[in-house]
Structure I
Amino acid sequence: MKELTEYDQLQLGEKGIKVSKLQEQVALFLTGVPPVNLVAPAHVGTGIFSLSRDEAIQCVATYQKKKNSLDILKFVPASGSATRMFQFLSAFTSDFNPLEQTFEAYVKESGNVNVQIFFEHLQLFAFYESLQKYIQAHHSLEGLSEDEQKLRIAKILLEEEPFNYKNKPKGLFPFHKYGEKVVTAFEEHFREAFLYASQGEVVNIHFTIGKEYTNQFLSTLAEIRPSLEKQYGVHFEVSFSHQSESTDTVALTLDNEFFRDENNKLLFRPAGHGALLKNLNELNADIIFIKNIDNVVAENYGDEAIFYKEVLAGKLEETRSKVHKILKQIQNEKLKKKDLPEVLKFLSQLNIKVPSYVYKFAKRYMIEYIYQALNRPIRVCGMVKNEGEIGGGPFWVRDEERNESLQIIETAQIDKKNPKQWEILQSSTHFNPVDIVCCIKNFKGEMFDLEEFQDKKLSFITEKSYNGTPLKALELPGLWNGAMAGWISIFVEVPQVTFNPVKSVNDLLKKNHQGS
């Protein structure tokens, strides 16, 4: 591999990327990222808690009792565009010619059933009335066949303002409709935050957004905040951040040379949602709720989803209190030898597998082990029974030092050609819907440096292209996967109703997204 030029080093400086970090990235490309070593799936009773209704209510009570004395924040990754939601519609506008075939023939030949479902239920989408008014004012569909009308409507939605959905952020897409009121995913998160994250008269929400969408989000916030604050009687303290250019990763050619663009500059790419660890690391709160922008539910189906958010928060608060109490005892040299077996038992309840040799340690070294095991960020993650939805799953994993830990693993990290690993993957029962409540402060109230607790070996190498030329791309460890590998992890079973993602616009036709 050729040496960096002075111009390359200037480019690194402008992006805030150290040469040493670039060298780390190149080393990962050259050595490859080994697949994870699955030991077993996490099931209820072996890594996943299944709470009775009474236990769940007790968790909620714990959270409600403590919440006003805590700094609470809702963290919403909202960087994505709506483009993927409309992939089937974009394919339709590119491939369908009503002069050459009928709509029915196109659906049959292309297998694009989604476009048929879309038009059959067009009137159920929250944007429908706006679309009708726009067409009446700016377009005439008279004289067009039904097939030609479908194609015209698809192009309007994808390309023309005020729709232009293929170029809009997913967060500002109209998800739900209540009477005459149309509500975006962005706005729905304010209602949810009020219901489980309010503290007196203040609600704190942080959104990570694409830099190119900043003005759109700020404009929408200015429109909706006054009425929301009046409706709920609170002040919404809203902050935004962008994925930092310093988290971008360099691209290589298939021959492992630096990939250069048409101006001979090093090509860097956004490093996936794992790059948002830096954004999370810059926040300051006692409890942080993490939920993706598209995982919201229509208001009349929200009670159970809100309830289980508070269940997770209560479980976190119970865990956090016990962990910090033990760490303070260690700091004040008040942890007695007779208490150590009970503390080690507590570690196993936190899914920390204590090696057998630790039980033979002298008191001093046993306390050092306990301190290292507990002085970490804590996350409580909801786990949903797998009913065909895609998501990272909970597994017991063994590292190179043969230490076992509980992790959330994506299927891309697994060697599916290995029969044993495939069997473990197939026997998993739950997945993570990115429903996380976490604590990123230590027992002294200081912020952890979250980068110290990520596993950089759990990066992803993928093949992408630039202007038609293939390249190798590197994604940082996923935010709730390798980026949180070193955290204390508690997994709690939650019902399917808490998981309502919108990957395709047709997902909005599901019951939990319909306003009535």
Structure II
Amino acid sequence: MTTRDTEEPPPGATAVGGRAGARRWRALAVCLVAGFMTLLDVSIVNVALPTVRSGLHMSDSGLQWVLSGYALAFGLVLVPAGRLGDARSRRAVFLTGLALFTAASALAGAAQNQEWLVLARLFQGAAGGVLVPQVSGFIQTLFQGPDRGRAFGALGAVIGLSTAVGPLLGGLLIHLAGARDGWRWVFLVNLPIGLAALPVAYRLLPPPPPARERVGHRDFDPVGVLLLGAGTVALLLPFVQEQQWHGARRWLLLPLAAALLVAFVAWERVYGRRREPLVSMALFGVRSYAAGVLLSLVYFAGFTAIFFIFTLYLQAGLHYAALTAGLAITPFAVGSGVAAAVGGRLVSRMGRGLVVFGLVLVLLGLLASALAVQLWSGPRVGWTTALPLLVAGAGSGLVISPNQTLTLQQVPLARAGSAGGVLQTAQRVGSAVGIAVVGSVFFAHAAGPRPDWAHAFQLGVTVAAGLVLVALLIALADVRAGVRARVQAGGSGAGRRASARRRTGGGAGPRAR
């Protein structure tokens, strides 16, 4: 994989100033608005569940599928959609995903019963999964050098803000629209945004390059799609249904998932010898990509679970209103948004060390949150956790966007969509696993006639902090490997220069003379 493969800009993307430069940033803004909608719908529904239950008389299983069905469908299509954008037209796939997501939001907001809403959420999740990998693909295509870091910084801010501000926005909509039908506006709010973004996206996003410049534009690897899809479903189902499927038999799906994913890797290696595979296994030979995907998997397991248990603690344990619970999480959103923008500017100079620093801040913020609840678990706990959550949010902003930049920086432009899809899939799998693991610890101590909500939250945060610690160890290992690689490259470079001097009679000292 050469520098030319990864950094050569496509025609029309080389200008950094003037009208062309401004157009790129406007195109990025459209991508980020659409991406924000899809990621927001992962977390905004949490605070709406009580009103959804009463409005549609939903069962516990139905509510679980409203949450997990979206995540499952979202993760299922990320990689195939990314590959489709690479092979055909990233703009066409983006516009299709945006149109379908807007339509699915309208269907969800108009739901008249449990089955309708669950199907609409599955549809909505799949549409979001079609759209999201195109965003990272466009960033790879439109930006190079420091500008790419800033663009990924903006994307990281969107990821952090959408996850953290979801409960606040959901609570505000329910407060304004009323408890009876306020939950519908959690979905319907996407309609005006989506309808406004469609024509702007069509005008600003670049058209696809000629077919001869697209890698494997006729290759779609249907066997790979089926193996990866089946493996992803088998892997996610036991976790997303953890609260509804009782007994140990559900975990039998994990060995099946492992077998399917091993078969997928083997098939991709064989298929890749003749045609362009769904996921090129050569990507995982690049240290920065492999380390970044693994770090995302583990970090999102700890990061996403915090909002899940904190919202439950505030609403179920302390009887916070939906809006008040959302406000309590706002410090994390503020810290994450500001730090992500700063991190995008610093990542080209600091590299993976910036991610290490961010993970340390997240770890300190989470542990301080647990301590704050230990010292004061009364009704004003939202105030005592504000500063720790601000610190954790700032750290998260220095993790997500810099890690995305570093993970994708050596990916060939022709594979930007599928590589971004794999990274997003790792984030979704991590989120599902983290919510299941941390949630099971939380529910184990929040159940019973006299639940100890504060203690349950503290234990859940401790488990989440443990996952962040694992992510920190991965980042440190990558930093160490990078230093070792630079030392070896420097040594071999010095050896080559000395050899060249000897061949030409150059150099210093008596032997040279």
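As an exercise: distance in nm of label points 7 Å out along Cα→Cβ at positions 29 and 421, calculated from one structure in I, II, equals 3.0. Which structure is it?
Here the read-out was taken from II.
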With mean count of other Cβ atoms within 10 Å over residues 37-44 computed for every candidate in I, II, 24.2 is reproduced by structure II
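Looking at mean projected area of the Cα convex hull in nm², for residues 157-300 alone, point out which structure of I, II has the largest value.
Working: I: 11.9; II: 13.6.
When mean projected area of the Cα convex hull in nm², for residues 157-300 alone is computed for each of I, II, structure II gives the biggest number.
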Mean count of other Cβ atoms within 10 Å over residues 45-52: greatest across I, II for structure II
Re helix-only ellipticity at 222 nm (-39500 (n - 2.57) for each DSSP H run of 4 or more, over all residues; to 500): value -11000 computed from one entry in I, II; matching entry is structure I
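Figure out for me which of the structures I, II the number 3.6 belongs to, where distance in nm of label points 7 Å out along Cα→Cβ at positions 181 and 317 was derived from the coordinates. Provide the component values of the computation, followed by the final result.
Values: I: 2.8; II: 3.6.
Structure of origin is II.
Since every read-out is calculated from the coordinates, none of them should be taken as a lab result. Keep in mind it's a predicted model, so treat the numbers as computed, not measured. Cβ atoms are built from the backbone, for glycine too; each structure is taken alone.
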